[in-house]
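Asker: For reference, the structures are reproduced in the following blocks.
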Structure I
Amino acid sequence: MTNLSFSFLNGLRLSLLSACCVCLPILASAQTVPDTLEQRLKVCTSCHGKDGRATSDGYYPRIAGKPEGYLYNQLINFRDAKRTYPLMTYMVTNLSDAYLKEIAQYFSAQHPPYSAPQISEASPAMLERGRLLVHQGDKAKNIPACISCHGEKMTGVAPFIPGLLGLPRDYIVAQLGAWQNASRHATAPDCMQKISLKLQPQDIGAVSAWLAAQHMPADPRAIVAKDIPHFKLPIACGSVTE
């Protein structure tokens, strides 16, 4: 073997050895990523924010602290095409009911602090219309008050009804619009679709503006349905079961 060949082979060995030394820590590091539910759900928090607290983009909603039954129903609805959002559908298409329930339980148990409410540019008259719809409804249009389902504090009624405070205005508008145009569905009878069809565009604008401008109460958790004396929904709702 010539000196040139020996030098080449020796250099190749050193190069391979160096490459192995570089790769081994990388492989070791990759193997130490914890296989926990929290780690796997980072794909969720990349849009919904740390711990599911939402981000400032004004569209992706807060999922932290929402009632477990509500979150589970929404995951099922995305998987079964009752709600349409391609990214969500793609992520949950092949997930089992049991795994979706585990995800719902995880985010329901998270209670990070809420962000400050959005500064509203709505007129006082529009905000007052929103407040009246939330607290009193509109008897002439047969629209029940939002609080009759979502709770006196509008923080939700566990286990199936979500709170509506702490949500961006644009998200609320988008969801009411989705019910109106039938791109969002729930288990029949679909109470929210029936209610949304009675709302005029100015009603949706008023309700969403008022809700988004409200501060959270001292205790932002959903109240449990069984703790509300004589709790009864004003309209049949298939997503709310005993």
Structure II
Amino acid sequence: MRGKMIITSKNNNTYKFLKGLLEKKHRQENKLFMVEKPVVIEEAEGIKIRYLALSESAYRSNKFEKIVKNVDQDKLFVFSDNIFKNLCDAVTSPGIIAYYSYLHRDFDRTSGKFLYLDDIREPGNLGGIIRSADALGLDGLIISPESCDLYNPKTVRSSMSSIFRLPIYFMAREDLVGLDFNILATSLENSTSTRDYDFKDKDIVVIGNEAKGVSDFLMSHARGFLNIPISDKVDSLNANVAASIIIYEMMK
């Protein structure tokens, strides 16, 4: 790889555009998100890279040649190491960032087993749930508008390449209850153990906010309630852990 212009100025328009994608507002406006892990970029082969940014040292080392070969050269940008670091969300970077179009889709399913994430606020939890859902074969994940940003760099890192494989949908609570599906809410009171419940096609289990649990609106519209049996010595489970256990029970 030779002859590519090295961008060194913070006044460069491409630099300013890509740096803006660190902010949710600009990601939403442009419907783009970033991936900083080379292994994830490689595993997402077949998904079009909209832009590829390399640090000068990574570019000159040719260590990402396989990835670069699959990118339109007018979408490849090389930045001096000094300013490339400002494009990164991760504390340490291998010198590569790939930018992709948003992946979520409209919900058009008439069957299947799904989780609905009701106001999940921690990006690490959301990413971990995506990874578990992908690993355990869940049919998809539905995310409420109140939940944290699916395309937050921390969410993307936590999900690894699962964000590219798992069907993910956005849907308001009011639209969820209008679906011809069986809505089940997690609750400690008057509920059935996930070990004993016979999960069926067209079940959607609601995972609530880390601090407040499932919203009153969805609690009032749920057709059933589930709990995860845990030791009396433990008050509750992390949302990611709870979701993973429920997905396992749903899919076994």
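Bear in mind these aren't lab numbers, they're just calculated from the coordinates by the rules spelled out. These numbers come from a predicted model, not from an experiment. Cβ atoms are built from the backbone, for glycine too; each structure is taken alone.
Asker: From which structure (I, II) was P(r) over Cα pairs in 10 Å bins from 0, in percent calculated, if the value obtained is 7, 29, 29, 18, 12, 5, 0?
Answerer: On the way: I: 7, 27, 31, 14, 6, 5, 5, 3, 2, 0, 0; II: 7, 29, 29, 18, 12, 5, 0.
Source structure for this number: II.
Asker: With distance in nm of label points 7 Å out along Cα→Cβ at positions 99 and 227 coming out at 5.0, pick the structure among I, II it was computed from. Intermediate results must be reported in sequence, preceding the final value.
Answerer: Details: I: 3.3; II: 5.0.
Source structure for this number: II.
Asker: Okay, moving on. Output the label of whichever structure in I, II has the greatest value of mean count of other Cβ atoms within 10 Å over residues 67-74.
Answerer: On the way: I: 22.2; II: 13.2.
With respect to mean count of other Cβ atoms within 10 Å over residues 67-74, the highest-scoring structure among I, II is I.
Asker: Given a value of 25, 19, 13 for Cα extents along the principal axes in Å, for residues 131-170 alone, point me to the structure among I, II it was derived from. Working shown, then result.
Answerer: Working: I: 29, 24, 14; II: 25, 19, 13.
So the calculation was done on II.
Asker: Of the structures labelled I, II, which one yields 0.65 when FRET efficiency 1/(1 + (r/R0)^6) of positions 115 and 147 (r between Cβ atoms, R0 = 25 Å, to 0.05) is computed from its coordinates? Walk me through the intermediate numbers first.
Answerer: Working: I: 0.65; II: 1.00.
The correct label is I.
Asker: State the single structure among I, II that was used to calculate helix-only ellipticity at 222 nm (-39500 (n - 2.57) for each DSSP H run of 4 or more, over all residues; to 500), giving -8000. All intermediate terms of the calculation are to be shown ahead of the outcome.
Answerer: Values: I: -14500; II: -8000.
It was calculated from structure II.
Asker: Quick one: mean count of other Cβ atoms within 10 Å over residues 83-90 came out at 13.1 when computed from one of I, II, so which one is it?
Answerer: Numbers: I: 13.1; II: 17.6.
The read-out was computed on structure I.
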